[in-house]
1. If P(r) over Cα pairs in 10 Å bins from 0, in percent is calculated from each of I, II, which structure is the one that comes out at 4, 18, 29, 26, 14, 6, 2, 1, 0, 0?
2. Using the calculated result -22500 for helix-only ellipticity at 222 nm (-39500 (n - 2.57) for each DSSP H run of 4 or more, over all residues; to 500), pick out the matching structure from I, II.
Structure I
């Protein structure tokens, strides 16, 4: 990580220029030092460079101890990211091991100018880089507000001991800035388009890019049907495009997450050209669904033929021109994808998109990959697209029946298991216990370095607005707001309860004092209603 100058270092540096303690225009050296320290990063490209180092250090720590996995939540605004990091710092005292996930799904659904769109790369690609920029502006503003508060304590210090303690707090301040794993979808076009967008995302601050092996113009959400993958050579070219973007901008430790959708993708758009047995193209082609060429099923005008296993066969082709893969081949294709993406594509992490949260299934695929790449690591999507309650309860039920612990009719087989009636049962409690340790299990057994939830703030916002609206527009009126929002903010120590302070009102007052002294017209005076929360 980069060295950030201490209070003493900066104070000495500025005072060497202004020995009198002031600039010719009357600006205080102390005020210059404060503003220098509040400006925790000069540019967002500096953030990308430093946060790449943070991720690399975290990856090394995970290799040494798989219990040291990292986590993130998907955020669709800078404020969501800011409040997440503040919460973690209140809980743990540090944000180390925490990232922000930037979801292409949420950019499409919530952050583009064309309205709410599905996750099909139809939104403006500039919206992705814009959201990275916004998140880092918010996180840096959280730094400014917090450091300004620390300088208030310093200015109020009456003794040398108090002053030394205040300076130590300033020097030990930990930034709210954390790595972002940014979703670049399938690259929004060809390899050159991928490179151009990657550069914009990195300049906005992204130290880690996640790219998937779907066709750009046929991209689907990872948990929907109709996914179409590209040949591995095509995907490697996009991985190289991302790497070149990092290298050009001097982000030497930039991290690339190569996502494979092959488990749920049953189609490809083109048949690659094989030049020799066993090459990437032939490995991909071998999984195509084919038909024998016979007298009853001859090759027709305009059809394609492949030479496989010593004979000509016809690849099945759909009316839209797409080629289906053999049924049940997804798992094998995922394993091959993972190996190739790491060994020939230069990816740093894998992402395997699955259809259910099953530790055994994921661990089985990763263990096969690790036979070739022993330190293979994953970012895993703990997706809201899974019905977690139902999936885990079904897994427990099936296991207990197999072990003879329960009979098949002790618990229902289907969606009835979702009922609240089963929350307090042995099965419900066991499923919840497995949910609680799911991330630790998948990190220890399946090589998952980073656990993320893609869309939590989408669902949280919907739920929270429903909860408040039910009460406020129903019977509870103002009690609903106070009970569900403000009272909880106060009791949990959520700084946003002082909303004026949260958005920088005190920052403005401090700056006015710096330039106007006693003439400063400040917002934080006696009549500011935020004083009602001063004791909290």
Structure II
């Protein structure tokens, strides 16, 4: 009898059609593969490369991989010639529906890779700590212990920070182009887990760094659970993880209204946490202050860019049919976030915490553009939510990385000195450095002739086009309020007498100098000649469904 059943099962199995091979568009997702491959090679380098030159090898590998991926991203962007008649969206769904390689996604790849390259240069800076990097020699050593002193004496370094950063970068790129919720959740974890580790690896003030890593991990885990629960409810509502299928179900209202609202709210919590919007912002100042400053720069620019693209994609592609349900809540969050970031920044006495609350305020400004008009057309001269947010993210990321690069250079005997009182008179002791920081502050404030002014004009224009003129008025008023604490720092640097001998400015290597120069040129250039980048953002068009 068993022989007969086995024969019958075998015959049935041979009658089944063969499973087709997955159709992967490798040419379109090559930038992702380059970064992921370099991260894996970095792990092998960490295992087998001689310790004496391992740090340099990892830095060179990371930078070369990012440059190669950036060049390929430019090629992919110019090759996005498939047009959907309904939305004039440039690009296509790739990797069996897992990724949307479209204009906004590939544009975000480009700015993420630029941010990643500048951040890797800051990671590789070794002159500031006497020939060592800003990362601890052995993370397992207790702060202040004999083992830590031995690691310093032996000049040990954590060279695995580079493959960790590359894994985070590929997670950001995947997050920005994910076309289904499972891929998006995987990308969220891939970008988050390396950052949790990197935040706890500061060479100086290690207890503060470890506290920041623990807070970020615990709160990040909670936000991921919220997001995952929302994904489960979205699947229960629509029967699919794909964003386009969810959009069809939402448009036709095929499921429970309560389940739809719960899925939208829970996923919003996870995404708003990543962009640092109120009331999910509490991790931001502590993590920004405690993490190694190069890691803070990387997070401030990269994570916000990737998370905002994911937020746009989820809410406009998957939940676009329920805009009237979630838009009022996003408007309220935008107002609260702007005011909270601007008001609390005024009371800050630490530069890194001030920049953290500044990033919260900027998340609010970006949300103003987010609720504006969406219907973009490739090549159109109309400012939309997508194009305005893309340009704003590019400007904000450059200014943030430049500002944190300056922070690494203002030091005392204990390393970086971030208390604002220590920055008094910086314009006298180092006018070029103070001038660069002043440019970044003016851009954050949205002063004309800086990229920040064009960025705010873009998001306010999108909101105005969407009928939210009163929200634009609120945004302008908050911008005027926020300008106070930016100008206060400039006055402190140039018009205040230094305390004692004044701030000490470390002499950076060529790496940090290049980062600051590129950030200054980009911030000013995007304010004076914004056309090329703004055209690219508008030419990106809408999301592919």
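Coordinate-derived values only; no laboratory data. These numbers were taken from a predicted model, which means no experiment stands behind them.
1. Values: I: 3, 15, 23, 23, 18, 10, 5, 2, 1, 0; II: 4, 18, 29, 26, 14, 6, 2, 1, 0, 0.
Computing P(r) over Cα pairs in 10 Å bins from 0, in percent on every structure in I, II gives 4, 18, 29, 26, 14, 6, 2, 1, 0, 0 only for II.
2. Working: I: -14500; II: -22500.
Of the structures listed, the value fits II.
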